[in-house]
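The structures considered in this document are given below.
Read the figures in this text as sums done on the coordinates, not as results from a lab. Since this is a predicted model, take the numbers as computed values, not measurements. Cβ atoms are built from the backbone, for glycine too; each structure is taken alone.
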Structure P
Amino acid sequence: MKKSLLLLAALLVISLGCTTQQQQATLDTEQLIEDLRVISSDEMEGRRAGTEGNRKAREYLVQRFEEEGAQPFQNSFTHEFTFTNRSGEEMTGVNVIGQIKGKTDSVMVITAHYDHLGIRDSLIYNGADDDASGTAALLAYIDYFSQTQPNHTLVFAAFDAEEMGLQGARAFVEDSVFLEKVKLNINLDMIAQNDSNEIYAVGTFHYPELKPVLENVETGEINLLFGHDNPDSGLDDWTYASDHGPFHQKGVPFVYFGVADHEHYHRHTDDFETIPQEFYKSTVRMIRNAIVAFDEQ
């Protein structure tokens, strides 16, 4: 009887220890907002692939990946690739990639793109929502999951040249020898701008097994909607609209979190000052909850 009580007490201590560890992991929303401000600042000159502003953004991201506790992916935080742009010119892009080792070697890849449109007619297109919002969220999640080891190995990829045809994501899935270990891609593209507290989770039409997990996620003030993934819906089908597309082409299940197009989309008014910060913080918390839920599957 005494042995049983001692065993029960030991299990209780272990259980409480795990609970305490999970409770100690915090999402730093103040740093989230600061990262969003820096990435979408005029200093980055719109982050167009191949430009000086893009290089500055990349260097900032590499620094922040290291500071938040990510480990290099395949021995480096940068993944260089070449592609031909729409004008027929060969260009070089650079993805920023890090990882947090999980308890298993099964992988979830969390993605966003850090490039945007650059400078047009002397106006800087800062792309605060598109997609500094997703990129800053990556940094917040690296910090969060470095505090409590996930079950899956989490790969965090800030892709380049998304605006030129998903080039960074295409290069990544072609170069990735580990792709067969990837269980899920969670893509974040435009997660910060909506007047109705709405954001879409795209992908469950193709992968219906993912929907019950999302339906049970704590969403707080966010209205999580499904759709925009039926091939019969024409331009309303977002299956290949962002960096999750190349993963889907390789048979990797995906969930794409994104808001509907808005008045600032691909305009120079997509600035840090126009972002509704409380909505953005809420979406980042909700997506964090979704990542945790999928990690527990």
Structure Q
Amino acid sequence: LGSADPLVDAEVITMLWRLYGMLGIRNITVRLGSLDDLEPRRAYIRDLKEYYRPHLASLSEDSQRRFERNPLRLLDSKDERDLPFKEGAPKLIDRLSPPAREHHEAVMAALRAANVKFVVDPLLVRGLDYYNRTVFEVVPDDDERAQGTIGGGGRYDGLVELLGGPPTPGIGFGTGVERIILEMQKNGVTFEPSPAAEAFIVRRGEGTATAAIRLATALRDLGVATVVGEGERSFKAQLRSANAAGARIALILGEDELANGVVLLKPLAGEGEQEPKPLAAAPAEVARRLRG
């Protein structure tokens, strides 16, 4: 937020591009477009509607609804009935205002400098009025019609003002976790199974929840896979869960232990006797036992 610099647009796109690369997703392309600013876009929408008006009866039901409600989304249709008309529609990218054209050219120059693979998509749109200028999507190269978008976003200089704030330029993106995972799998990225629980915090009694979370956080910071038990269950039931989870050590925390500033370390699977340890020292001791 706060900058209308086209270099910021390119930086945001590059960041998303590099994120996908770090996750092992290859063979992707950025589809880049521009929606100009609000007033020039309104003039374009009038011309777009005039182009589509004679063809309304031939369009899909969705596109007939979009004609009045959100005409830009006519260009977003994937319906086979709409494709012939979409290809012949006037292109906003061909009639950008001089400021928007300059902005678009600067974004493209920066993306080239960053070695980001992109193509200009004259049919790329966002249907909300607060979007302006730069819009983009990232799609796999084998997705001919951009139906498998991994992520996308754009500039929304009018959004803060629409919500009652001062005029504030901004740009952002969204991406789907499930879509990322699918693309990683397509690219042969394998996932290590989640580690089994190594430590299990058994807690019961008033005030133990906060102490249990602190313990768990300290253990996880030391690389110990930790599960926190459900405090409304009995100690015995939680210990059964600890064994079922494969934990090697249970940390038992009740009201008495909390009052004395200790936690009981109980080796599981017959590995020794339980003993008290100061709360502050317990995480390091657990890590030492597990790693030693």
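Structure notes:
- Source structure (of P, Q) for semi-axes √(5λ) of the Cα gyration tensor in Å, for residues 73-120 alone, computed value 29, 13, 9: P
- Entry that produces 1.02 once Cα Rg over 2.2 N^0.38 Å is calculated, selected from P, Q: P
- Value 30.8, calculated as mean count of other Cβ atoms within 10 Å over residues 129-136, assigned to which of P, Q: P
- Identity of the structure behind 20 (criterion: relative contact order in percent (Cα under 8 Å, 6 or more apart), calculated), options P, Q: P
- Looking across P, Q, the calculation of mean count of other Cβ atoms within 10 Å over residues 113-120 that yields 23.6 traces back to P.
- Structure (P, Q) behind the derived value 2.3 of distance in nm of label points 7 Å out along Cα→Cβ at positions 161 and 177: P
- At a computed 0.5 (distance in nm of label points 7 Å out along Cα→Cβ at positions 169 and 185), which of P, Q: P
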